[in-house]
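See the structures that follow.
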Structure I
Amino acid sequence: MAKKKYDVVLLFDGVCNLCNGWVNFVIDHDPEGRIRFAPLQSVSGHRLLAEHEMDSEKQDTVILLDNGEVYERSDALLRLVGYLKGSARLLRAGVIIPRFIRNALYDMVAGKRYDWFGKRKKCRIPEPEIRDRFLEMSDEI
């Protein structure tokens with residue numbers, strides 16, 4: 001049986017507490033389960049990065065794969081919130097901030113994320129009720 005290609009996949013730093021908190025936020029605001037996840041450090045993450053000719057050592061950004069398009073940093077987050085339900089969609093208003101300012105803020109937080117929010121020893125293991133949303137756990141990409 002062929003593996004399913006998901007339309008929307010968020011690649012994130014699997015050991016970053018801030019990134020994992022963001023994943024939890026997305027899960028809570030995506031009740032239809034349209035968005036799938038893969039840690040950048042995972043086999044699935046490396047495979048998807050290679051498919052899109054991106055550096056597999058890239059760990060300091062979130063990457064959104066959206067119907068064949070690749071978005072990074074603040075563009076990825078703004079594109080992602082467009083898929084969410086409820087008041088989370090209001091975050092999309094950040095698009096009015098010029099990209100160079102958004103990305104400078106993004107880079108500042110990304111550079112301090114371990115200092116401010118901490119780091120796990122290993123990538124998260126998702127709870128059974130959401131395991132199928134994680135490509136590494138569902139073995140589908």
Structure II
Amino acid sequence: MQKGNIKDVALDSSMLKYFEGKVEIKKMVTDALTKEVETFLVTFIDGARTKLHYHETDQVLIATEGKGTVVLQTGVKMDGDNAATVKMDEVHHLNEGDFVCVPAYLWHWHGAAKGSNFAHLQIKKLGKTTWLE
């Protein structure tokens with residue numbers, strides 16, 4: 001067993017291009033520890049959020065601080081053969097201690113409520129993430 005402390009984990013800046021606004025990302029579980037799961041502590045500053053994306057595995061988000069929002073896809077309407085409109089109107093407001101499971105292949109974004117800071121743990125099996133924005 002390996003034990004750690006959140007305060008001792010280094011920031012991971014390699015993923016900042018997938019966010020709008022200021023965020024801090026800490027990779028909690030390294031490949032040296034396990035290749036089965038990835039866990040990040042993400043802190044969103046003053047309304048920051050992820051860009052629109054989906055994962056090929058389920059994702060669990062556990063709110064650890066502040067007020068956050070998770071917005072999920074509820075439908076897709078094809079606009080011809082090569083374009084689509086993604087309907088995004090399932091909204092979840094999270095406070096410290098709340099959690100949500102985002103199903104695989106569901107477009108979504110998450111981040112801090114406007115004018116607020118927010119932090120969550122992101123936990124999922126390893127797998128590809130597709131970013132739209």
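All of the numbers you see were taken from the coordinates with simple rules; none came from a lab. Nothing here was measured: the structure is a model prediction, and the numbers come from that model. Cβ atoms are built from the backbone, for glycine too; each structure is taken alone.
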Legend entry - Given 0 for helix-only ellipticity at 222 nm (-39500 (n - 2.57) for each DSSP H run of 4 or more, over all residues; to 500), calculated: source structure among I, II: II
Legend entry - Highest-scoring label, criterion being distance in nm of label points 7 Å out along Cα→Cβ at positions 92 and 116, among I, II: I
